[in-house]
Structure 1
Amino acid sequence: MTSHAEGISIGELAARTGLAPATLRMWETRHGFPVPQRLDSGHRRYDERDVELVRQVVRRRDAGSRLEVAIAAVSLARASMTQPPAAPSVYAALRRTQPHLTPQRLTKATLLAMSWAIEDECALRAERPVIFGSFQKEKYYRAVEERWRELARVARVTFVFAGFETDLEVPGTTFVQLPKDAPMRREWVVVCESPDHPAMLTAWELPGQSSIPDSQRLFECIWTVEPAAVRDAARACAQVAQQLGHPEAAPLLYELADEPPPPPRELVQAASLLNRVVAYVDRGPRQLPS
């Protein structure tokens, strides 16, 4: 029996709620619920509040609610009584789940060009994509507002993560205001989740650049068109939106739970080549070897 001083094990939580441990793990993967504490050993631990929250979801589900709706309602009720959990870092999530992706240090000017390329392809070719983007300041969003309004018209769902106070209303767009301590406030995120044209770019700004011209500020960046990595980035974004009280993200997490098919080898090779091209272009002709 697990000591309650250490918390409740997943086996005990399952026994007390009438669910199988595998079901609880699936809920966590697909819906970000329940949220366990992790011991140094990696084992999950819960508390008495988690027992009651899971029971509430089971009652709502058994009463006829869809599972994702029941989880979203219970999660929102919990958030109204406690401080919301800290929003995770999308960049860190990709480094953890896709360690083969090679980070690059690129200037803001290069990241902006890459973001526009992803957005343009997404708008022109992707079939009803799900789009996520983040903006550190309102002026950065205002500079590309027309582009993002157009993206919202062609996308099935669009989420904008705002590192600023906002009461903006754009049809088809959900604005997610980030807390002041949210890691995503220092990140650059563009994700186009689509079966036919997936692409994502995420980066974090290197500290200590207050005297650097804006276009030359350096970011550590990873990008890819590999479907599994793009799916992971989309899941991380949807989890942030759900944790910050946006129930429309819950059914989206359910949709994103399945793994996409592996990419063709040629696609991976082409992405690797383009990654090198981007690095050389970013350095500029003066820094290229003669």
Structure 2
Amino acid sequence: MIIKSQSPIKVYENVLYIVSTPIGNLKDITLRALEILKNSDFILCEDTRVSKNLLDRYEIKSKLISNHKFNEKKNVSKIIGYLKTEKIVSLISDAGTPAISDPGSVLVNQCVENNIRIYPIPGPSAVSAAVSISGFSDQFFFYGFFPEKKQQIEREFKKLSKLNSTLVFFASTKKINKVINELKHYFAGRKIVFCREITKLYEEFLREDIDKLELFKKDQKGELTVVISEISNKKNISQKLSESDIVKIKNMINEFTVKKIISKIRRGKNISKKEIYNYCISLKNEK
């Protein structure tokens, strides 16, 4: 079969293009994305130094404008002005698809209010890449970056743990250890994949049962895409109290309430509350 080449891509003026760029490997960019970027009068980007590497690779000379989370609101009126004078404007991020846990939504909403057309130029996405290799359900919920504060983490994880779908998060490698204990507590019985440096030379995919998670022993570079599996049917099969659990309960029985002991023993495990309760009561009755 002979595939005929398409006619030249038409580039529209008075349009904002949301252009996906590589998440690591610079070869992962579409022909259409290159065509749009080359024809753009202005390219909005997070970090001009990062974007210049990509543009230099493909000899794109369009003018770069810094547009990050600290100045995107300030930039809006100027960019809308460019679009109204029929300039071709593209928005990119440091990696992947703009406006998804990256700057962009402020400008997109202003374009909607000003009746300016917005066209997506699809391409690489760390979210879809990570889900595709996870082996988990293709029905997924993307949250974005983990919350910062412990109270927020616990509140959000409690809600998310009730969703029977694959869950996807972004995380800083420097902060991932802050959520390990909460992951084990709220998502016990599930599996997890940590995706690091996707499409790059040292890309890495770490698979583990959440119940067996341990703290990362060394600082890693970059960001992680974290994928948690849907709720397993096996979760309904309650684990039994282990010898170590029994020792822990005996050590705690005179110091903590039964409710507190149940909370501590069940963390990261799927042991029924009733089983722990009954054992605690039996110990109390022995006295």
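A few notes on this one:
- Origin of the value -10500, where helix-only ellipticity at 222 nm (-39500 (n - 2.57) for each DSSP H run of 4 or more, over all residues; to 500) was derived from one of 1, 2: 2
- Answer label among 1, 2 for the case where semi-axes √(5λ) of the Cα gyration tensor in Å, for residues 15-174 alone, calculated from the coordinates, equals 30, 19, 15: 2
- When mean count of other Cβ atoms within 10 Å over residues 39-46 is computed across structures 1, 2, the figure 12.9 traces back to 1.
- Structure responsible for 68, 41, 41, with Cα extents along the principal axes in Å calculated and labels 1, 2 on offer: 1
- Comparison of 1, 2 - label where mean count of other Cβ atoms within 10 Å over residues 159-166 is highest: 1
- When FRET efficiency 1/(1 + (r/R0)^6) of positions 71 and 247 (r between Cβ atoms, R0 = 25 Å, to 0.05) is calculated for each of structures 1, 2, structure 1 comes out greatest.
Only the coordinates and a few stated rules stand behind these numbers; no lab work does. Predicted model, so just to flag it, every value in this text is computed and none were measured. Cβ atoms are built from the backbone, for glycine too; each structure is taken alone.
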